[in-house]
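Following are the structures in question.
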Structure P
Amino acid sequence: MIYKLLLIPIISAFIGWFTNWIAIKMLFHPRVPTKILGITFHGIFPKRQKQFAEKLGKLVSNELLSFKDIEQKITDPNNIKKIMPHVEGHIDHFLRNKLSEQMPMISMFIGDKTIAQLKSVFIAELEILFPTIMTNYMENLQHELDLEKIITEKVSGFSSDKLEEILNAIMSKEFRFVEIIGAVLGFVIGLVQVLISLL
């Protein structure tokens, strides 16, 4: 009798774990609508993939990846200063080498002092010009690049296997936790049943 009572929490724990495991599997399976005893079963994510893709596209384009944020970063004076040594090196190479190849007569009259002055003028002008160019570029890019549409199409085009793989990679620990919670709750309910039986 006692052994039978002890089996109740174990069986309840198994049932709790198994029902949660089935529920997690049903997020992704069956991949296509399947009728069993007149009831149509279809995995939640395969069934709602289009809506999921649309919501994700909206979320990323409106909340996570803003063109305004990108524009602020690339027009930030500190970030522009970081690229100026590269620009200065390119201008120096142009004045010393390419200009002499293209216009040998002019290069004859340009010495180190003149090159330094020209570089200084160009750099100062480019520091003013870069933010304006980048702002205009980002505005054009925002009109031409529909981020929401791109993400929606990409996610909608994922195979069910790929979608399951991605979500499992992100949430595998959480899924396992849900299964364990099911087992623990099942075990506790089984113990309560045993206590009620004994009382």
Structure Q
Amino acid sequence: MGLFSGRRSGDTPPEWIVLGLGNPGDRYANTRHNVGDDAVRLVGERVNATFKAGKNDAFVSESRIADLRCVLAIPVTFMNESGRAAASLVKRFGLTDSSRLIVVHDELDLEPGDTRLKMGGGLAGHNGLKSIAQHLGTKDFLRVRIGVGRPPSADRGADWVLSKVPQRSRAELDIGVVSAADAIELVVSDGVENAMQSVNRR
């Protein structure tokens, strides 16, 4: 039996599970790699969510967005182990449709401040997405991609996403974080297609 066919009789899965990717700890706070984490925390603030630790390798909040039941989650693992939280949450909440999982993450191929929605497709070398796809056995989940831009040189990729962001650059990233939080709420309230038409044409 596959991961997305294991719902127990009588359980009602949430409409959405929203997973914000990042690395744990103060060392990685406010880095480019943690903008997915930042966006989900912002959504949590907007809906007065309370995140609880202890299960599923994540901080988790069962919340309501646009009056629909949603699970907000932030993995406590490092980025390259994000799939552990994703698989655990899918199993715990009985999600039967991988397209109802929203993964929010940093994207080198977008300029800082840009936000795009994407369903399935390639993983662009992103270790968090690779881990999730491996643990779930599918790439068919929704991504909210937050642009962080490319490093000055290819050999500085790790330092680019993991180091603290200068204050002058943080404003651009914050625009992307806010746009991503808006996009998450739009997906829930208006559906994926309508949200894509709105977000991806900007």
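A short reminder: the numbers here are calculations on the coordinates, not readings from a lab. Note that this is a predicted model, so its numbers are computed, not measured. Cβ atoms are built from the backbone, for glycine too; each structure is taken alone.
Numbers below:
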{"read-out": "Test item: relative contact order in percent (Cα under 8 Å, 6 or more apart) calculated as 27, pick one of P, Q", "value": "Q"}
{"read-out": "For 26, 18, 16 (semi-axes √(5λ) of the Cα gyration tensor in Å, calculated) the corresponding structure among P, Q", "value": "Q"}
{"read-out": "Answer label among P, Q for the case where helix-only ellipticity at 222 nm (-39500 (n - 2.57) for each DSSP H run of 4 or more, over all residues; to 500), calculated from the coordinates, equals -26500", "value": "P"}
{"read-out": "Of the structures P, Q, the one that 7.4 was derived from, the read-out being distance in nm of label points 7 Å out along Cα→Cβ at positions 11 and 139", "value": "P"}
{"read-out": "Comparison of P, Q - label where FRET efficiency 1/(1 + (r/R0)^6) of positions 67 and 115 (r between Cβ atoms, R0 = 30 Å, to 0.05) is highest", "value": "Q"}
